[in-house]
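Presented below are the structures under discussion, each in the form of structure tokens.
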Structure I
């Protein structure tokens, strides 16, 4: 199937990045959100990020201008109905995602492919709540989307081969690399990454090391570009906790039990960079460890 027009549900951190890369690759993009302020902020951020790409000679100015012109925004979910591919990038809550697909369904073309950017929720279960489980799959981008090269493609039990091959072709046109994953909790990247972050929080919780010593040890001892606690703040501690809960519930293994300290930070509303406090305090000129 030919994909020309793409709908993106959600104008947050992931949604605006997805709109950015699709527009740069020549797709017409319709970005939806329930908040006009979020749409305006997303367009401003996309322009800022494309300006940065121009300043680094990664793209030309006329490419930036043409790409921005290919993105339209709407508060009406129904406006995505005539797109060829929909990528849902709303908050990581299954009830929210299911409601979006149910509201969108009456407006869709029969050929439209539905996908979710979920980082952990069952694709088979999401697909089963739609009228096209065979044309539904996971399309998981990494953050920040314009920089990270990987896309996880996750087939549900009903996803057909044509849908997979079409999405694989889209990933290739974006200039990214696909990793095919089976539909098990958290797929590949987060199945490995989140337990590492959770173990780093346990290491802090048990007093084995401080925030700074844990992050320094992992950066210098394993050559990671960012320490696990700083990375958790970047991802969002609420997202980390949600994925750990999916792993714990879905696999019924105690090794995936979320650290109580992670739960406490989320309960406090200290979610990381987006709230200015997490394992680091970001309200000053330099991040300061909170423990």
Structure II
């Protein structure tokens, strides 16, 4: 969850962004010509105009961000993002994702993406959408919020939104060492959604998604369970030649200057973000297409 910048920090960041932007555009153009343009994945949680919190953005701000993204990047699906990481990329690319599964996203945000034919992967926690129970982090915040219903998810899938898995109960997987439980959360959450929706679920996103919320066993389990890819959330960029199975994601911040700064490739963020590495273990997978994942680690 992102913190809100103070006015003076926001002003300093804006000055830094605009002062360094010409150099960034030049560097990005050179990278694009060489087939090394960045492939960035961003994530939202909740878009709504009431009950604001650190994981909610207003509909007005969301539309502003989508307008800017649509004008400046190739907006692609996660499958296409993975292909560009593996094969090369000639234009800065963004893939849009959501985590958890909040009902209010169906009011304006997701219909906006559908109407503009902008790809999106919508990661949901199966227990909450099946039972209607609020997420624990909302309850702890003192403001229980409505999760999506299966009917809403079915309508989204029919409209072209890619539904992804986000565990069964939204635990911190980095704290779980029992591989049976890891499998139940990762593959079991997917199986719940596939049974309820009658569709294939291809991608998985870690709850919380920072380094300490990940572990190597979870990556191995996701691959062997047949997922085409997994997403973290600690803010890294993906470049051609990186791990095409593990997509690092950047928070789509409510302050658009910070989002612009990140997505035009802030060299400080490149230097200071360490990719989570893991041992692939057994790469035999159970679903068609999963064998090509390869679990390549960044050299």
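No value in this document is a laboratory result; all are computed from the given coordinates. Predicted, not measured: the structure shown is a model, and the values here were computed from it. Cβ atoms are built from the backbone, for glycine too; each structure is taken alone.
Things to note:
- Identity of the structure behind -12000 (criterion: helix-only ellipticity at 222 nm (-39500 (n - 2.57) for each DSSP H run of 4 or more, over all residues; to 500), calculated), options I, II: II
- Given 0.10 for FRET efficiency 1/(1 + (r/R0)^6) of positions 19 and 155 (r between Cβ atoms, R0 = 30 Å, to 0.05), calculated: source structure among I, II: II
- At a computed 0.70 (FRET efficiency 1/(1 + (r/R0)^6) of positions 51 and 123 (r between Cβ atoms, R0 = 41 Å, to 0.05)), which of I, II: I
- Among I, II, structure where relative contact order in percent (Cα under 8 Å, 6 or more apart) as derived comes to 20: II
- Ranking I, II by distance in nm of label points 7 Å out along Cα→Cβ at positions 115 and 275, the structure that comes out highest: II
- Label whose coordinates, when mean count of other Cβ atoms within 10 Å over residues 43-50 is calculated, return 19.9 (choices I, II): II
- For 32, 23, 17 (semi-axes √(5λ) of the Cα gyration tensor in Å, calculated) the corresponding structure among I, II: I
- Origin of the derived value 18.6 (mean count of other Cβ atoms within 10 Å over residues 83-90; candidates I, II): II
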